[in-house]
Structure I
Amino acid sequence: MIRPPQQATLQVETVADAAGLGSVHAIRRAVFVAEQKVPETLEMDGSDGPCRHYLARHRADPVGTARLRPLPGGEAKIERMAVLEAWRRQGVGRKILARIEADAARDGVATLVLHAQDHALGFYERCGFIVEGEGFEEAGIPHHKMRKLLTPETQRHRVTPR
């Protein structure tokens with residue numbers, strides 16, 4: 001049985017090289033392509049270039065990832081959030097979001113947006129995101145748009161790793 005990672009052994013880093021990006025892509029292929037049956041042509045969408053990529057590692061092993069894409073008007077979009085199945089519900093996603101939020105706030109981003117798969121809505125709501133509008137389908141999976149303002153008034157809802 002896999003035990004929850006100790007905070008000291010779970011680190012989130014920004015990807016700075018081709019090897020790191022290879023680990024990011026391997027996690028995305030495992031979660032989205034193999035597990036959720038998203039066509040690889042949709043998953044590997046050619047939009048990685050302008051994004052900041054995050055990689056969660058337990059010791060040296062990659063266990064989760066996300067990317068942050070800058071948008072006009074002080075917004076940024078969290079995309080391709082994925083945690084390997086054996087590591088879910090162990091704080092990996094929260095730690096990735098905490099790092100993204102801290103970096104975005106430092107960089108002057110006012111609003112984070114994302115398209116959450118419906119099964120993950122509760123997770124993002126607990127992290128301070130709010131559902132906007134009606135649901136829609138992406139890659140055959142039900143989603144909802146969500147938003148979080150990074151203003152002093154909303155900092156009490158800031159994601160904190162457990």
Structure II
Amino acid sequence: MNGPTLRVLRRLMTEVRVLGLAVVVDGEPVAGLLPFLAATDLLSLDVHVSRLARHTRGLGAGAAFSAVLHEPDRVEADPMALPRLLVRGHVESIGESELARLRHAWTSRFPSAMLTLELGDFEFRRLAIDGGRLIVGFSQAFGVGPETLAAARALGRDDGPA
């Protein structure tokens with residue numbers, strides 16, 4: 001994967017703010033739309049979910065998930081060329097020691113979330129990425145794994161904002 005493609009990957013993970021989530025609950029597929037925050041190493045995505053939402057029941061520790069992050073659709077753009085990142089992985093719990101840092105980062109990215117942080121039915125979950133696929137245009141798809149995510153992170157450090 002070349003530098004411009006890695007920049008697209010990094011941009012999707014750090015600038016897009018909402019992901020489409022797919023999980024299984026009671027043997028049935030369930031989808032959700034959630035704000036997210038990428039970990040600094042880009043190996044996971046943190047979400048803040050309500051226990052009242054059906055999709056949250058599919059986000060227990062160790063559960064499998066699939067998610068899509070994409071650039072916004074525009075009338076003038078070809079939808080087949082819409083850059084998107086499809087990831088799959090497993091859910092991890094977040095330790096108490098990380099919560100203060102995560103709460104601060106979350107409200108920096110989503111200032112209106114101060115309200116949900118105070119509600120008792122919301123909690124953070126970590127979506128650890130096992131792999132995925134980056135599509136940057138028609139006939140331009142690339143496998144994504146930990147080494148690709150590390151390269152996208154390093155590119156951002158060495159090359160300014162992605």
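Every read-out reported here was derived from the displayed coordinates using simple, explicitly stated rules and does not represent laboratory data. Note that the structure is a prediction, hence the values are computed from the model and not measured. Cβ atoms are built from the backbone, for glycine too; each structure is taken alone.
I have 17.5 for mean count of other Cβ atoms within 10 Å over residues 33-40, calculated from one of the structures I, II. Which structure is it? The read-out was computed on structure II. With respect to relative contact order in percent (Cα under 8 Å, 6 or more apart), the largest value across structures I, II is given by II. In this comparison of I, II, the computed figure 19.1 for mean count of other Cβ atoms within 10 Å over residues 41-48 is attributed to II.
Using the calculated result 3.6 for distance in nm of label points 7 Å out along Cα→Cβ at positions 49 and 121, pick out the matching structure from I, II. Label of the source structure: I.
Sorting I, II by Rg/Rh (Cα atoms, Kirkwood Rh) from high to low puts II first, with the largest value.
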